[in-house]
Structure P
Amino acid sequence: MPDPVSDDAALPTAPGVTVANYMGLGAAETLRAARLADDLGYGSFWTAEIVGPEAFALLAAAGGAAPNLALGSGIIAIQVRSPLLAAMGAATLQDLYPDRAVLLGVGISSPVVTNRWHGVPYGDRPLARMREYVALVRELLTGEPVTFAGDFYQVTKVRISLPHTPRRPAIVVAALNEGMLRLAGEVADGVVLNYQSPELVPWSVAQVRAGAARRGDGSEPTVYCNAHVAVTDRDAGLDEARADLFSYAVVDAYAATFERAGFGPEIEALRAAHRAGDRAGALAAISDAMVDAHNVMGDAAHVRRTVTAYQDAGTVPVVMPLPFGGDPATVLTDTLHAAVGKA
């Protein structure tokens with residue numbers, strides 16, 4: 001197993017929160033959510049990075065607004081940030097907040113994000129690339145000079161020039177399918193699951209544990225799972241929830257995850273309609289059951305039960321409020337309260 005990331009490598013195990021669905025509303029709403037999460041006793045605050053806010057700038061601001069929360073990027077695409085740049089961003093956050101856990105969440109992303117939006121190649125051999133990326137970032141985070149010669153990355157005598165902090169950022173890998181889950185279990189400090197129903201989570205956790213067995217010292221990464229939930233009118237939110245799932249189901253890795261959860265017929269019909277240019281047909285292929293398994297909408301008790309189910313399945317839930325079915329700011333507030341059982 002790699003050396004621990006710090007003298008105190010424990011990662012937060014209280015439920016976290018991500019406002020990935022709300023960042024388009026601007027920084028003020030994001031920071032309001034961070035302050036509310038802090039007040040309610042959440043353990044961590046996560047940002048996404050796609051085409052909205054830049055992750056580390058927003059996390060730095062959230063750290064100032066919410067002084068008790070760990071800070072996590074969930075998730076940055078490894079194709080668009082070199083290992084050095086990712087390590088620099090995480091190390092800067094750790095320098096700003098030396099007593100808090102900083103969670104550098106990285107993932108392999110998708111061809112749409114990398115090729116179409118960022119204009120960089122998606123690449124091949126994702127498992128080999130992720131293994132190498134994590135290894136190089138881990139070396140860079142030591143603060144020592146690094147020379148590295150890999151298949152994907154080569155650096156010579158590079159050192160992050162920041163003050164040493166006793167605690168170093170943790171590396172968290174986003175994983176969906178068996179190969180990446182096992183790799184993350186082997187090499188990462190944490191793992192993030194996404195769009196997995198509580199019923200599928202035990203299978204994913206088992207893959208992570210199988211990978212962790214390769215470490216040989218009995219340790220395992222902390223497993224986080226995004227919980228897509230909302231205190232809202234379910235029926236009013238169904239169309240938005242279907243559109244959300246559609247945008248992920250057209251990505252091969254997510255399609256395989258939905259199929260594993262028992263929604264193979266929906267995925268087959270959706271992707272056939274999508275190939276034919278029939279968006280309406282693709283959306284119609286998403287059953288109510290598929291929505292209810294992944295984008296959970298209802299009253300406060302239903303949201304609380306769902307978050308508890310993710311905990312019981314062996315993960316630390318990261319509450320991801322859905323801005324569907326009602327006023328987004330109200331839904332966000334009500335959902336953050338309900339998810340941790342606070343009125």
Structure Q
Amino acid sequence: MTGASTDVSADASTDVVVEARNLQRTYDIRRGMFRAPAHLRAVGDISFRIERGRTLAVVGESGCGKSTLARMVALIEKPTAGQLTLVNADAVDTPQDRKRELRQAVQLVFQNPYGSLNPRKKISAVLEDPLAINTTLGKAERAARARDMLARVGLRPEYANRYPHMFSGGQRQRIAIARALMLSPRLLVADEPVSALDVSIQAQVLNLLADLQAELGLAYLFISHDLGVVRHIAHDVLVMYLGHAVEQGPKARIFARPLHPYTQALLASTPGLSSQRIVLKGELPSPLNPPTGCVFNTRCPHVAPRCREERPLLRMLDERQVACHFAEQFLEGAPVVRADVPMAATA
């Protein structure tokens with residue numbers, strides 16, 4: 001895909017906003033002067049596409065690689081391997097002078113609204129800065145757009161003259177969303193955007209994101225560990241474990257009948273999403289020394305010798321992709337081989 005056009009506006013009509021193919025990110029970890037560096041694969045062989053007006057939610061435990069994937073899609077980190085396109089433009093090997101233009105098509109909404117806004121600047125400056133840096137608009141037009149954007153996210157235009165500390169957490173996150181929209185992006189990367197908010201405010205912000213998506217045709221990459229939130233906002237779900245995709249497909253299919261034991265455990269941990277009680281024991285293995293075979297085999301209640309020797313690859317089954325040797329048995333409701341592993345599961 002090297003050499004593809006980087007003119008974002010030229011491909012504005014495309015339905016596929018972002019597409020990743022076999023995306024990888026590996027870090028070299030120094031271990032002293034006389035030892036070879038270790039290789040930590042934070043993200044391994046992730047592929048997906050997000051179309052205009054749709055949301056892909058990436059879920060998994062802390063340390064599974066969700067935020068690293070988000071940083072690559074937001075063009076903050078460069079993939080070690082794989083392909084990434086943004087509105088039909090190569091986002092990996094793009095020349096630096098053109099990547100700045102491409103970055104305007106993807107914007108971030110951070111987790112903590114208390115830390116993502118400069119406390120020394122008025123809201124007007126916070127919202128106008130992206131326009132001042134990336135456009136030739138005059139001061140009056142920038143100020144008018146800032147006021148319009150505040151109204152669009154449900155805040156009064158006169159709030160532009162206030163400082164961030166004068167707002168509640170929910171209001172600050174609305175301001176952060178407004179700032180992300182100032183350059184009319186095609187994709188929003190939202191990294192746990194409601195986890196720092198009170199439960200009573202979370203639904204309001206999620207409804208705002210849904211309304212903006214319907215109005216503007218935005219694509220969302222939504223990072224979350226809360227499957228209750230994911231059920232509310234996502235169209236498709238990507239379940240990650242230790243840097244790998246273990247299940248991926250339409251939300252309705254995955255929530256109705258998860259086919260990977262890890263997805264089953266995640267759903268069982270969220271009240272109201274599963275009738276099972278599954279308690280995962282043990283810690284997430286170190287990505288510096290991942291298990292051989294299936295990455296989940298050290299905690300899986302259905303592990304068999306094959307799981308420790310052969311890594312299951314993602315394959316299509318029941319309109320989603322799943323990486324489990326026993327996915328067919330889960331789909332059919334047939335009993336699956338069990339073994340002595342550190343996990344308890346009860347109906």
Structure R
Amino acid sequence: MADPFVHVDNVAKRWNGQLGVEGVSLSIPRGSFVALLGPSGCGKSTTLRLLSGLELPDEGTISIDGQNVTTAAPSERNLSMVFQSYALFPHLNVAENVVFGLKVRRVSAAERKEKLHRALEITGLLGYEARKPGELSGGQRQRVALARAIVANKPLCLMDEPLSNLDAKLRASVRKDIKKLQIDLGITVVYVTHDQTEAMSMADMVVLMKDGRIQQTGTPEDLYYRPANTFVAEFVGAPPMALIEGSALPGFGDTPTIGLRAESVRVAESGAGRLTCKVTECEFLGSETFIGLSHPAANGLTVSMPGLKHIPSGDDLEITFDDEDLHFFDAAGQRLARQVGAPAA
């Protein structure tokens with residue numbers, strides 16, 4: 001296998017003894033889109049700052065394109081960054097903001113003009129050159145920041161929650177823009193987000209973190225269909241995977257925890273269900289309705305039903321599911337490779 005474009009080996013960062021990240025190792029192929037995903041305080045932004053050179057690790061090494069950059073300054077790492085805050089100069093217009101870095105590096109006026117036109121064309125900002133950031137919408141400002149990263153023409157782009165200041169509709173639109181840019185330009189992107197929809201829809205590889213440590217690295221499909229532990233199971237997916245005590249299901253008493261996705265749950269005829277639950281809520285989403293369920297031995301049970309459905313809260317509902325759709329976890333919450341305790345066929 002070819003050497004990774006970005007390689008992080010057992011990196012740790014602490015502040016006054018407090019954990020930032022610990023034991024972080026990553027191998028990122030050239031031209032890939034990698035999402036660092038996790039809740040607030042999990043270490044994803046610290047990992048990005050370590051990659052950028054804004055922080056230096058206490059342990060471990062970082063290499064980019066075969067060069068050890070563990071202690072190198074950001075300017076020596078041949079990368080660009082897109083920030084959550086856009087980081088635009090309010091007194092400069094769009095064109096001046098986009099080419100600011102090129103002017104600092106004394107790139108010729110002709111080359112600046114050519115790169116500016118291409119970047120504005122790609123980001124849909126042609127005609128906005130003379131506007132100041134204060135005259136732009138949030139989505140347009142973020143596109144200016146993207147245009148600035150494009151003209152930098154760096155093979156690696158680090159993005160720190162660039163869409164969190166946008167409304168839901170704009171986020172969906174700019175998300176597609178970013179993914180298309182990454183593919184068209186052939187660059188490697190490392191993208192920090194707490195939003196699993198962004199990670200799952202954009203990334204080739206997702207790195208899910210918790211408490212400064214990587215919980216699982218894999219494709220979006222890996223994390224959704226083969227979660228490494230109960231944290232991944234509950235974090236990835238909307239709704240998240242339900243967790244059931246093995247003792248609640250006949251034949252599975254020796255399995256501490258069983259996971260079940262909403263799409264695998266079916267409403268059963270009275271007396272034919274495997275679990276009897278109480279309805280807690282109905283969430284109508286247009287094409288389907290999520291029915292929230294409670295059971296003393298389960299957490300997060302949901303059944304998905306097509307169209308608009310309304311079942312009064314407090315009503316009993318029997319559900320069933322197939323054994324092949326179950327996920328099994330040990331007492332420590334780690335995924336079991338086989339169906340321990342599954343009933344005989």
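What to note about this one:
- Among P, Q, R, structure where volume of the Cα convex hull per residue in Å³ as derived comes to 177: R
- Sorting P, Q, R by distance in nm of label points 7 Å out along Cα→Cβ at positions 156 and 292 from high to low puts Q first, with the largest value.
Bear in mind that the values in this text are calculations on the coordinates, not laboratory data. None of these values were measured; they are calculated from a predicted model. Cβ atoms are built from the backbone, for glycine too; each structure is taken alone.
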